[in-house]
Structure P
Amino acid sequence: MKIKEIYEIAIRKGIAADPRGKEGVRKELARRKKDYDDLKESEKKDFDQESLRNPYSDTRVLYGDSDLDVQGVLVGIDMEVGEVLLADRLQEKGKRIDLVISHHPVGKALAALHGVMHIQEDELHQLGVPINVAEGLMAGRIAEIERRLMPVNHNRAVDAAALLGIPLMCVHTPADNLVQDFLNRYFDKNEPERVSDIVKLLKDIPEYREAVKRNA
């Protein structure tokens, strides 16, 4: 499988599980297209044109040839400079590592993290919170994250990957969408009534059970 195929699958799966629904995602992409079309020609060159087809600014191929065939992957929640160096070391020891995939965004995907947080407004709305209230609740937090990330040296891992010649990508919101969709269906099926019921149900899931053992 090629890097671009992994990337496309991530986007497609993320949209399928998006709390806004496919129509909501389509409308969001249409709004972005209008914003792009309204720009001056001199401004269009700075526009992230990938955002016209990928609704998740925190999910990107950050370095590497998208046509590269991938047979071995190093995947983790946080893949920073140390993990990129680990991939390089594993390659030296004979491990096949063609691609590093981080869940949490790095590089330009991290710098644009605040852009995807509006999805949480739709999630709150689905739970019965009026959309204007949800937007008000999230506005401060979104602005806080944007300010917090402004001074961050967000491209360190990407630069390290480029220097070592190791392809790097991140998949954030699509993965979160899939987890949220799984848990929603899981809870709907089991109908927990108390927080303690939810905790018990979560511990029945192998990954959560393992997390408990690790004090995660």
Structure Q
Amino acid sequence: GQTVQNAVQQYRRDRDPKEPFFTFGRCLAHFAVDTDLVYMTTHLKGGSTVFLPFNRGRDGGAGNPDNPDGFRTSYLWDEVWQKDRLLEIIAQYLQVVELEDDRGKKTGERSLIFPRYHQLDAVRRLVAHANGHGSGQHYLIQHSAGSGKSNTIAWLCHQLSGLHDAEDRRVFDSIIVITDRRVLDRQLRRTIRQFEQVRGVVEAITTQKSRNLARM
């Protein structure tokens, strides 16, 4: 039988990215699925199309756990593709961003950001727990290299900044992101600002502006 890799190759070889339906931004995401694994992309580029895993993880590694009630990938249509969840993804996560080089100069290219499963799971869990337990909690999120930690941080920051309790009071007065790496600091700053929907919400605290922390 065919596997997810057959679907990936079909997208790369048999889907013309110049056709209107497959042009950039026309579809929110393209999924390659079999009974065990899920992969996705937001930009078809023929043979150079990059597919990323959209799996839940299995025993601390790649893949998906066994499902006693059906296929390992049934979470895709039972959970992710449900209309309420899709609307949440569109409203809270999807972004078209302009790419920048290492010096922060725009390259003229754009990228459609669609969250991967582990990113959705992490943000949803933390937001739900903070909503139920308030501020002052401690959490640890572990991301492997290249798994999109900057986007996860950005989505989490923006959603926590707008979080209100049952009495419509803000749960957090401000969100402060601290990093000990300069390269990551620049990357995070760009990512969080790209997701900014209201100008002025995000402020970079540099050495010259460190006094601002005392007022936050």
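Supply the structure label, taken from P, Q, corresponding to FRET efficiency 1/(1 + (r/R0)^6) of positions 28 and 60 (r between Cβ atoms, R0 = 30 Å, to 0.05) with the calculated value 0.50.
The read-out comes from structure Q.
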Label whose coordinates, when distance in nm of label points 7 Å out along Cα→Cβ at positions 36 and 52 is calculated, return 2.4 (choices P, Q): Q
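Work out which structure the value 1.7 belongs to, where distance in nm of label points 7 Å out along Cα→Cβ at positions 156 and 180 was derived from one of P, Q.
Q
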Relative contact order in percent (Cα under 8 Å, 6 or more apart) derived as 28 - corresponding label from P, Q: P
Parent structure of the calculated result 15.2, given that mean count of other Cβ atoms within 10 Å over residues 124-131 is the read-out and P, Q the choices: Q
Given 54, 37, 13 for Cα extents along the principal axes in Å, for residues 84-187 alone, calculated: source structure among P, Q: P
Label whose coordinates, when helix-only ellipticity at 222 nm (-39500 (n - 2.57) for each DSSP H run of 4 or more, over all residues; to 500) is calculated, return -9500 (choices P, Q): Q
Top of P, Q by FRET efficiency 1/(1 + (r/R0)^6) of positions 132 and 164 (r between Cβ atoms, R0 = 30 Å, to 0.05), largest first: Q
At a computed 3.0 (distance in nm of label points 7 Å out along Cα→Cβ at positions 68 and 116), which of P, Q: Q
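Read-outs: derived from the displayed coordinates by stated rules, not from any lab. Everything numeric here is computed off the predicted structure, so don't read it as measured data. Cβ atoms are built from the backbone, for glycine too; each structure is taken alone.
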